[in-house]
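The next part holds the structures, each set out as structure tokens.
What follows is calculated from the coordinates using simple rules that are stated; it is not laboratory data. Given the structure is predicted, the values throughout are model-derived calculations rather than measurements. Cβ atoms are built from the backbone, for glycine too; each structure is taken alone.
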Structure 1
Amino acid sequence: MQSPHSVLMNTVVRPETVFTRGRGAWLYDEVGLAYLDWVQGWAVNALGHSPDIVAAALARQATALVNPSPAYYNRPALDLARRLVDNSVFDQAFFASSGAEATEGAIKLARKWGQLNKGGAYEIITFVNGYHGRTIATMSATGKPGWDVYYPPQVPGFPKARFNDLASVQALIGPQTVAIMLEPVQGEGGVHPASVAFMQGLRALCDEHGLLLILDEVQTGCGRTGSLFAYQQYGIEPDIMTLGKGLGAGVPISALLAKQHACVFTPGDQGGTFCGAPLMCAVGVAVFDVLAAPGFIENVVARGEQLAAGLRQLSARFGLGEVRGKGLLVALEVGSDDALQMVETAREHGFLLNAPRAHCLRFMPPLNSTAAEIDHGLTLLGKVLAVHRSQHVSAALAEAV
């Protein structure tokens, strides 16, 4: 008998659970069970599920103007661009619907800049275990193991360096190099932050060789790492940056930002039917105003410190590994390849987690999480880890017999 879920293409392994509503840090399934959600759409729901400000912005804008075409200006797009520009080092913005789309735009922008300024240079150095999206070009830029054989041939022009290894970057710079692109924290790679020395070294290399520095902040931007944008923690200024995920707090919007010298698009170079649509941009304005409000980022920092401290305590208690990350993007090394099984166990305990690698868990709670919610999640995680320790002990005893 065919599964009732088979009407959806088989693109991801999903549990049978069907979710029907969400509120804040919690998701609820169709039989009424509640789950503390620390996946939050892969760090998309910056303000948790169904925040009132998103619902209100959608309702207001839906009765005014939904999509006049990107061929015309609209007020929400201008307002959101102004907020992003005024609160960053960038001069212009382009809006799209997904992080991959914004990052693909960054690739186009860099390659056109290379045509105009570096004799047609087009190569963009990216990184092993980096992640940039699921278009053909962004998959080619991605350094996730195995992705090079998904849809051959790959788009050429993305040599891969090693993260936090400046010499490996320098070795790849050649006459066709136009830019270096990376995530400040490799999220899908297991939550590995770039070091300050590495990031500052990349900026120096770009200045020395006349290259663009592109930061993919689709996951790390919009408050996730404890500052409005992660680059602000490194004492450097990128030339180009992409945003997504948290910018819409659940609705599909992304942004490509660039400094004036890199803003080389002319009419016809870039576009898309839903790019800069007022319905999504109105939400972006409302979300950004929350993120930039006094005290909001301070709460992200405090809750991030609370989460990391709690994870270190659990790691010591259960003999696990490293806790790493920034703000409310944190990972725990579990010391074995049990992370996927731990995700399953956690769901059975009403707790939603993510394992970007088989050996680590990733935690992405809402940015407006309370201290009590973080404590509750740590308590649930302790129960999950206790279950797995008990299973390992039982397995060891069975082998001994």
Structure 2
Amino acid sequence: MQDPHLALRFAVAIGLGVLLGLERERTKSEDGGAGVRTFALIALSGAIAGYLGENLGLVWLALAMFVAVAALIVGMYVVTARRGDTGITTEVSALLAFLLGLLCAHGQLQLASWVAVAMALLLALKDWLHQLASRINATDVAATLKFSIVTLIILPLVPDINYGPPPLDVINPYKIWLMVVLISALNFSSYLLIKIVGVEHGVGLTGLLGGLASSTAVTLGFSQRSRQAGEDASALALGIVLAWTVMFFRVAIMTALISWELGRQIVFPIGLLCVVSLGACYWLWQRNKRRERGEVKPGSNPFELEEAIKFGLLFGVVLLVSRAAQVYLGEAGLYLAAAVAGLTDVDAITLAMVDLAQSDASNLQVAARAVVIAVMANTLTKSGMAIGLGSPELRRITLPIAVLLLVTGTAGVLLLV
């Protein structure tokens, strides 16, 4: 074999077969089964079939070899099924190994490598995936399917037109639903994470995970809990501040994903808030020696159509109010709208400011300030919960942290250039 490129194709095919075989070797029964050598040979046979088909015009031979390999794998399955092992994961993987060899023979080395790594990952995560499946109920599956149908089938039919009298023509059904999809996807990842790791954890991890789902819910729950006898207010304060910190990072990441320019604009003030809140978390962690526990509630599935429609309507209203405030009251009106909206929900006003910045680059600084103001307003709401509903000890701990965060956010807004 004098062609180095051809040698590389065969070498990659064998290597990918070995990769899959190594993973399958762990689950191979004592009575035998497909392992490293078998998978390497199957991938090599696919590469040979592809080579003969491409260079010698024997296209039919590739199909014949695939049928022969499939017949062998079916025979292997019949034998293992008689022993009580009815799973077909190894057999399907072996067929895919043959196809990976074909891809390598045709020069699709990168695609074959990606597919092989994905396969190995899925095979290695067997226990984890089964655990996840056991925690996802039928309602979650139904909600996700309905949301997928509405998004993938109905969304392309939604008009991509701005409605409303100029200059308030900001209601675009297509763009609004796209934002709903993004927020729902972000929330669903948090929902899945909580489902995966379970509901009961140390207070610190509870605040961290709960902040992904709802930092407001964590603040409310821990504040009320702090009034119960025997509760450690310092540990609960750590959970609350961790939830706030997650919210800061969430806003920054979400904004940058949609609008990199606006994300860069808010990185300084939001970064300051992150640094201060992380410092507060570290201080609370150092002084907290008890290992209290808490429960994370994942809430409803973010893919529930009712929840998605509610957020879409809220987003539309915030879009309209923000544009009206900007048009009729100027920048001050926009900042006021951001503060009012941020008292209850940060996501909607953040997305509205992303839309504002994308529609006119000159509004970038104004939109950035409005996002930070909304974050501060939301922090103010949660601080009020902790101070008003929490125990005196929780109030004593969270009050200076809240003041420091609000001062930091105000300085960040003033320093935005």
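Values as computed for the structure displayed
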item	result
Answer label among 1, 2 for the case where distance in nm of label points 7 Å out along Cα→Cβ at positions 181 and 245, calculated from the coordinates, equals 3.4	2
Structure from which 12.0 was derived, mean count of other Cβ atoms within 10 Å over residues 77-84, options 1, 2	2
Structure with the greatest value (metric distance in nm of label points 7 Å out along Cα→Cβ at positions 253 and 341, set 1, 2)	1
Among 1, 2, structure where relative contact order in percent (Cα under 8 Å, 6 or more apart) as derived comes to 21	1
For helix-only ellipticity at 222 nm (-39500 (n - 2.57) for each DSSP H run of 4 or more, over all residues; to 500) computed as -12000, the structure of 1, 2 it came from	1
Origin of the value 12.8, where mean projected area of the Cα convex hull in nm², for residues 157-380 alone was derived from one of 1, 2	2
Entry that produces 75, 59, 42 once Cα extents along the principal axes in Å is calculated, selected from 1, 2	2
For distance in nm of label points 7 Å out along Cα→Cβ at positions 149 and 165 computed as 2.2, the structure of 1, 2 it came from	1
Comparison of 1, 2 - label where distance in nm of label points 7 Å out along Cα→Cβ at positions 101 and 373 is highest	2
